[in-house]
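J.: These are the structures, in structure tokens.
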Structure I
């Protein structure tokens, strides 16, 4: 049975599924039209995005557990279908409660199951190419909005936003059902033909800590704070990019949707770029660069008028947000070992989840209070990026000991 396993087919199927679930990064394309059509305020709508993002660690833990128990095919299939159905049902929502249930809870839970299952199973199939496989998987998820944003905008202009949700949701249902047929469980101790694991160097053993031992270490809390400030600005822009483009820079809906896609390309490519850089210069030095670029990119958006400022700003933020998502799994493994990486990383991922809950809503509330101007939100994110530099300095001091 294992001889017939084609890991590249499994990787392609997993990437296809995450290209669907990654549509959450295109939410800004749908948010303003949904507000106009349903007469809901932007902060009320942004809460759906916050719930979707913040709920992720719960199914990620369960998805990792199911993958360890050999139920990865079902975990991925059920999760992917939950997301697609939740996306479709969002187009039928007539109340905020339904919006929060369909997009926030159902789609959020589904995304977490699918993501953790696809990532953990794929990495087990590529012990010789973990970086490549991880980059393709996470990059595919980041690239999802490149397709979802312009297609969604076209459907919104030709029909309405609820029709767009239903149509795209139906397409996602078909894609994930077909792709799930090609998901295969990675056999225990899987090794590609002709590959043998490298011998471990003497004296280079890595101490493995479980999550209980991890949370007792001071550096754990510094890592979570670094993850929070690193994710904050990226999530703020991802959820509000279309609105920022139309309200502050005078872009048309079509142009704004294209810029959302540009942000997604930057986000996706950043996962490859910074992952490669961090392998060469180290994680901490990479984070110094990322936090500095984030602060500068936010300053460009806030102070440089016109489309040039907007383009430079969102590209810089997108690349760095992708870098944050690519660097922190390695930071967790380097500090706490590979044996419990799945659960340990999900717990550290709570830093991202906290940012996901607060960043979009805070930005939307600030903009509402300032007639659609997000500048104050940018200033808040700049301060957090500077704090990130300070947290990184503390991290280096602690780990040096």
Structure II
């Protein structure tokens, strides 16, 4: 399989780059498209459709095809994968039927492929990614190979989209089923955040609403550990600071901890809502602000994937949390460069609102402040 990455800021620029990429006879069948919600995704999708190219698309908090993060742009990973080896499925979540919709789509895919893996993207701020993953597991089994991310909208947290040929949705799922007997797909989710202090207990929570930790209001104990001051509703930077630098690490019985950054505060009782479920009675640890070691751990994890499971790849797809670039700033270039150099193949990635995948030795989870790298190799 041949892969090529292109980027631009408009449908016209992408069309010109596409034409240039095809001058040597390259004939892409699949386009993985990550783009700003501010760009004309319908025009891009329509142009690719007219070329006979299948589209897997998501809006983002930023995009990249190399070590340089872009903003409000369009990136495309072009692949000439055999059309018999993949299928695109999509669906809208109605009445919050996340699990049922994902299960139905997975069931349809399994009618096509006996050994199936999934690349997916979900849209909608309220969409429960954990329920989506459970739906996939209901049909394809607990060990299903699946990776993806949650669509974003340049940090506006208003309306996100997933899209394919002649379809888009702001509360839906796009699911690429891959025939793993013909296309090898291996991925890893890694965060690298360091924990600080002793384990603490979530003494009261409901779903993703964390009320108290060790009997204290969740916001109070978290900001105390972070050394933050001026914790008031008028300080609009509090939640960005907490989410990007002091997330909870939810301890798991199997595999690495899962990141759960606080996103919304209830100022009445100083509780907060996190990015995903934090069960009452679960154990958590606080995090410290990231440094170079965080990025090195991610690159090391990707390198280990290559050494142990995926010595060669044709292309690389990356879902990296939008919070990582807020935390790292210009240092983010080093992480992306390190990831790309592992296989040194064409790459496309997005900064997402959440990441979906399996950490080494862990369960299939929804993550935050995490990087999911997925390598593809057509046999």
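Nothing in this text is a laboratory measurement; each read-out follows from the coordinates by a stated rule. Quick caveat, the model's predicted, so the values are computed rather than measured. Cβ atoms are built from the backbone, for glycine too; each structure is taken alone.
J.: Comparing structures I, II by distance in nm of label points 7 Å out along Cα→Cβ at positions 18 and 354, which one has the largest value?
T.: II
J.: Taking FRET efficiency 1/(1 + (r/R0)^6) of positions 82 and 370 (r between Cβ atoms, R0 = 30 Å, to 0.05) as the criterion, which structure among I, II has the greatest value?
T.: Checked I, II; max of FRET efficiency 1/(1 + (r/R0)^6) of positions 82 and 370 (r between Cβ atoms, R0 = 30 Å, to 0.05) sits with II.
J.: For the read-out helix-only ellipticity at 222 nm (-39500 (n - 2.57) for each DSSP H run of 4 or more, over all residues; to 500), a value of -8000 was computed from one structure; give its label from I, II.
T.: So the calculation was done on II.
J.: Taking mean count of other Cβ atoms within 10 Å over residues 146-153 for each of I, II, which is largest?
T.: II
J.: Of the structures labelled I, II, one was used to calculate relative contact order in percent (Cα under 8 Å, 6 or more apart), giving 24. Name it. Numbers along the way, then the final one.
T.: Values: I: 24; II: 21.
Comparing all candidates, it corresponds to I.
J.: Using FRET efficiency 1/(1 + (r/R0)^6) of positions 34 and 274 (r between Cβ atoms, R0 = 35 Å, to 0.05) as the calculated read-out, with 0.60 as its value, let me know the right label among I, II.
T.: For FRET efficiency 1/(1 + (r/R0)^6) of positions 34 and 274 (r between Cβ atoms, R0 = 35 Å, to 0.05), the value 0.60 is produced by structure I.
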